[in-house]
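What follows draws every value from the coordinates through simple rules; no lab data is involved. As the structure is a computational prediction, the values presented were derived from the model and not from experiment. Cβ atoms are built from the backbone, for glycine too; each structure is taken alone.
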Structure P
Amino acid sequence: MAVNTPKSVRNLVIYEIYVRNHGQNGNFADISADLPRIREMGVDVVWFMPIHPIGQLNKKGELGCPYSIQDYREVNPEYGTREEFRMLVQYAHALGLKVMIDVVFNHTSHDSVLLDTNPDWYHLDENGRPTTTVPQWSDIIDLNHPNEDLWTYLIDSLKLWVNLGVDGFRCDVASLVPLPFWQRAREEIATLNPNVLWLAESVHTGFLIWQRELGKPGSADGELHSAFDLSYDYDIWVLWEKAVADPEMVPLYFSALQFQKGIYPSHTVKMRCVENHDQPRIAQRAPSRAQALAWTAFQAFNEGAFLIYAGQESENLHTPNLFDVDKVAWNEYSLQRFITKLSQLKKHDCVVNGRLTLLTHSPVLTAVWQTETQTIYGAFNVQGLIDVMPTPLPDGAHTNYLSDLEEQFEVRDGEMMVPETAVIVILDNNIELDGFQQPSIMLF
């Protein structure tokens, strides 16, 4: 099971794409044309939001939501054909990219092909009609787990995509699908490709508690990691949101990160991000551009895989609408170089083989990666401060890895100016950290 998740998973850079809104035509050809640029950013895995036909009955918006799926085994004709998708995967592989697709096994559209053939596979209301257990999700109906025949069909659907070359699955609301299903799916898929990557969209802690209070099943993040290589960071996402909005909440988020490291199995890998298709853009959420960059740098520096949502490299303020044509604005790629440097840092030997230590939350967030012979030090001004700060860096001039111009800053008497956004310093020696670690704030 996932105890065998490779350590290298924590160094992955994942790039999320919504085909409909990525390019001018909203099809696979647009994606193929953009793959070389994406690869140049240091991306390892391209994640496609659902590529399947979209339900039209009770749809939201003009075109419907990609998470309301008619047929798990076909391709949305808006995007192209199954053969064109296979060729896209083949091209991605030639560029050194892996391909992950979204799978949505908690629910289908109201006009799913399964409803005619297997109506008994659905959750029914008191009147015997297929329904959703989450009222806000009015465009979908829930599958009724567990069901042996349903599970066989779903796993066979996964096998179809693996045979087309797909390298991984991002599993929508994975917490709501029974854990034994995911364990069985992983085991069976491994017979085709033991290296398939499994990413769980683990849900917000508050949502999981609500589900359980209603008597509905739901797996916590720690449970999911018996079947998954990666899980979302939603367990502490609310605390991160508070920290972005209010610098006084940064210590609480810092404490939650420390706590997170100790409550999950040792093989657990979190996927870090500052935005995705369900969340506001960091350029819109953060109080200033400098703080947006600082948070982006910190989450890339943080332990775990790093997610880039298409358009982030152009500092998009707007999160594309899921239900209509709402194109990503590719006016410029102002953060392409910045994000590329962060992606490349994930492959540095010190990050690959080292250990992360979270140092301080005040006056700014600081952390280090260390091996016996190397140190990478990061200071991230997520609070938007102008001040001086203590640092374990040796006195003298240091080059900021994030600067295109190789700008330097001075450390004098163990102090440095708080960076406008962030500084990352790579040293070919191990530095002493005694006296520079702040204790975690107790959460209870």
Structure Q
Amino acid sequence: MLAIAFPVDLRRCQALGLAGTAFLALGGETAGALPTRALLSPASGRGALGLVCVYFGVVLLIAAWALLGQVVRGPEPPTPRALLVVLLVWAAPLLLAPPLFSRDVYSYLAQGAMVDAHMDVYAHGPARLGGPLADEVAPVWRHTATPYGPVFLAVASALSALTEGRIPEGLIGMRMVALLGVALMAVALPRLARHHGGDPAVALWLGALNPLVLLHLVAGAHNDAIMLGLLGVGLVAARGRRHALGVVLVTLAALVKAPAALGLLAVVVMRSRTGWVRTTVTTLAVAAGTTAGVTALTGTGYGWIAALRTPVSPHNWSPTTLLGRATTNLLRGLGSDLAPFALPAWRAAGLVVTLAVVLFIWLRLRPGPVHALGLSLAAVAVLGPAIRPWYALWGLFLIAAAARNTSAQHRLVAATGVLALAVLPSGNPADTEQLALAVCGGVLAVVVLWQAHQAALAPALERTA
């Protein structure tokens, strides 16, 4: 209905999305993942108003993005450069907003301070650091070792030294790092789309202007941004004549977060015309050399390999974890001694299924290396032991560049709309009252959009009367 009634063009979409992110930033001032000294009770008037404001903004942003999709796929689509301007405009209000939808950025700052203080982040959690910064880390992660690789820890450590541990400056710095990652994503997407016969504008719309990018990579400052940015430009380089550079960049992405290591498989497939054996050996040699060099330079050691077994949050809602909890409760109710083994068994089964799905994608479906990598990363995100809404971007980013049929694009849009509404701006679990406030904010936005729809439709009705 919005498509029929609204006079949709790039300028109106840009203005609507800007209104959405502005409300997001405004609501985040009282309902976001604020420093503990500034936290408000969700039941307080300002906290409740902020929560309503955030979800009002989220729905406006989703609507703007969906309408922009119609413009992008219309008869006169905007250029990739024009879409990059829209991305900058939408992101602008979020740059100085407090963290939203997660407190992970405080963990990043604490881990950087630990590395800067020569503490072993692969053996100890932020509680070992102590002080105000450790107090900002979510309680569930204070005693948990980091699962991140040496590249990200080096960035976090350098930022800690630059800001001298000051939280406001550290938050801004970490958001700048995330913005760099988003910029690299935006650079890579049109090039990857052209390589695969896709539309660069559609790829940018789906993969860079996506609300999940703005909500979680920009507003949440997640390190997935720099992982995906490095992965994207690495694939672009490998697709061209810079195989070694591409391998280095993809390896650096994996040394931020491990799932990006699957990108090396895509690099091998891309370059297989020069010979499988030679390409594989060269790729592994460059990747191993890059890993050894980076690890030596950062001095963090190889503890990140063992830290990949870092326990996931007890509030995690991945399918395998949910099944594990349900099985545990059932076995406990039956008085079985097998109850403690249910959760590990389901997570192991998830890893086996993930491997089977990845092999099926690469050996049977063979949709092309970038598309196959996107589908594989999506499988890792869904079937792994932990899942968060921003994990969906692992696969969505690359699928956006490679998927050419509209049905796949529609599925990505639907998934984005659902996941964009899945987490509270504080990053904490929701209770009934907070859910009600969030629904109120979303419904209010729908009412406003409906009134705009009616106002746009009225002149046409008068002309036909």
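One table, with the values for the structure above:
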item	result
Origin of the value 59, 46, 30, where Cα extents along the principal axes in Å, for residues 264-423 alone was derived from one of P, Q	Q
Winner on Rg/Rh (Cα atoms, Kirkwood Rh), for residues 104-143 alone once structures P, Q are ranked, highest first	P
Read-out relative contact order in percent (Cα under 8 Å, 6 or more apart), computed value 20, structure in P, Q	Q
helix-only ellipticity at 222 nm (-39500 (n - 2.57) for each DSSP H run of 4 or more, over all residues; to 500) derived as -22000 - corresponding label from P, Q	Q
Structure with the greatest value (metric mean count of other Cβ atoms within 10 Å over residues 24-31, set P, Q)	Q
If mean count of other Cβ atoms within 10 Å over residues 200-207 is computed and equals 20.2, the structure in P, Q	P
Origin of the derived value 0.65 (FRET efficiency 1/(1 + (r/R0)^6) of positions 128 and 176 (r between Cβ atoms, R0 = 25 Å, to 0.05); candidates P, Q)	P
